[in-house]
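Please treat every number below as a calculation from the coordinates, not as lab data. The structure presented is a predicted model; accordingly, all values stated were derived computationally and were not measured. Cβ atoms are built from the backbone, for glycine too; each structure is taken alone.
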Structure I
Amino acid sequence: MASNGGHLLELLQLADLWPQERRHWVTFCTTDVMPRLAGEKTTWAHHPTNRNPRNLIRNFGLALRIVRRREIQAIVTTGAGVSVPFAIVARLRGVNVVYIESMARITSPSLTGRLVYPFANTFIVQWPGLRRYFKRAQAFGTVFDPS
């Protein structure tokens, strides 16, 4: 799951790690996203999420429904706002949470990263300098390939 834009583009770089029949995307229904996820199982989250408590609550409800109804082994997310309710619900229900901090975060952590960190089983930073903020983080280099 990921917000649209760069967060989703980074996660799409990893899509081939899981067979298509095992993937289920959660993101926002926007014109840039729909063609990228054509043919994929997708649930549309509520947006905007910034400074919108109503959509935060609605996304918590969505997370409860999805995590409870599906056989989920893990959620993998690159952020942003939609990730928080899903990470919390998944962890509380015993589902592994993998968070990948955005490659745009080079010198300081994102708010989403700080909020999700306590709930993440695996926390990945793309720049080694961020490990000073996230002691359990693993650094694997960047995910994004612009080609």
Structure II
Amino acid sequence: MDLTLPLDYAAIERILPHRYPFLLVDRITEFEVDKRIVGIKNVSYNDPYLSHATAGFAPALPPTILTEAIAQVGAIMILAKPENRRSLPLFAGIKRVRFRHAVHPGDVVVIEATVLRLRSRMGLLKGVARVDGKVVVEGTMTFALGPASQ
């Protein structure tokens, strides 16, 4: 598999099983095998998950969607390894997730996932999502690799 950076949407689709509208990562810009990965999520008014504006509040992306975007960036790092390629990454748990600021249309979310612990079928990642350098979501996520897909 070609991992020439940046990975675009088509390259990401070759790694993750997710498809629009559930694929939440637009680009991968940095990648250190088994250590760290950085991805980009562009937020637009056309995003199907965008909450509608209400009485004085701008539309915002739900924090749970940002949490899933962090998980997808981490999954790309894990599934890019040839031995994991046909496995199914599963959430095993999330801890200490904190939502710091709202994310609005026009924002570019920079998502970084760093390996805290990695075993053959399980791992723990720390994820941080930032907009303009400001942390919007952070937390740790445990994942497990399910059986290889057919």
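Looking across I, II, the calculation of helix-only ellipticity at 222 nm (-39500 (n - 2.57) for each DSSP H run of 4 or more, over all residues; to 500) that yields -5000 traces back to II. Between structures I, II, the greatest calculated value of relative contact order in percent (Cα under 8 Å, 6 or more apart) is seen in II. When FRET efficiency 1/(1 + (r/R0)^6) of positions 21 and 61 (r between Cβ atoms, R0 = 25 Å, to 0.05) is calculated for each of structures I, II, structure II comes out greatest.
Using the calculated result 1.8 for distance in nm of label points 7 Å out along Cα→Cβ at positions 13 and 133, pick out the matching structure from I, II. Structure I accounts for this read-out. Each of the structures I, II was assessed by Rg/Rh (Cα atoms, Kirkwood Rh), for residues 29-92 alone; the largest value belongs to II. Of structures I, II, which gives 1.00 when FRET efficiency 1/(1 + (r/R0)^6) of positions 45 and 77 (r between Cβ atoms, R0 = 25 Å, to 0.05) is computed from the coordinates? Answer for the origin of the read-out: I.
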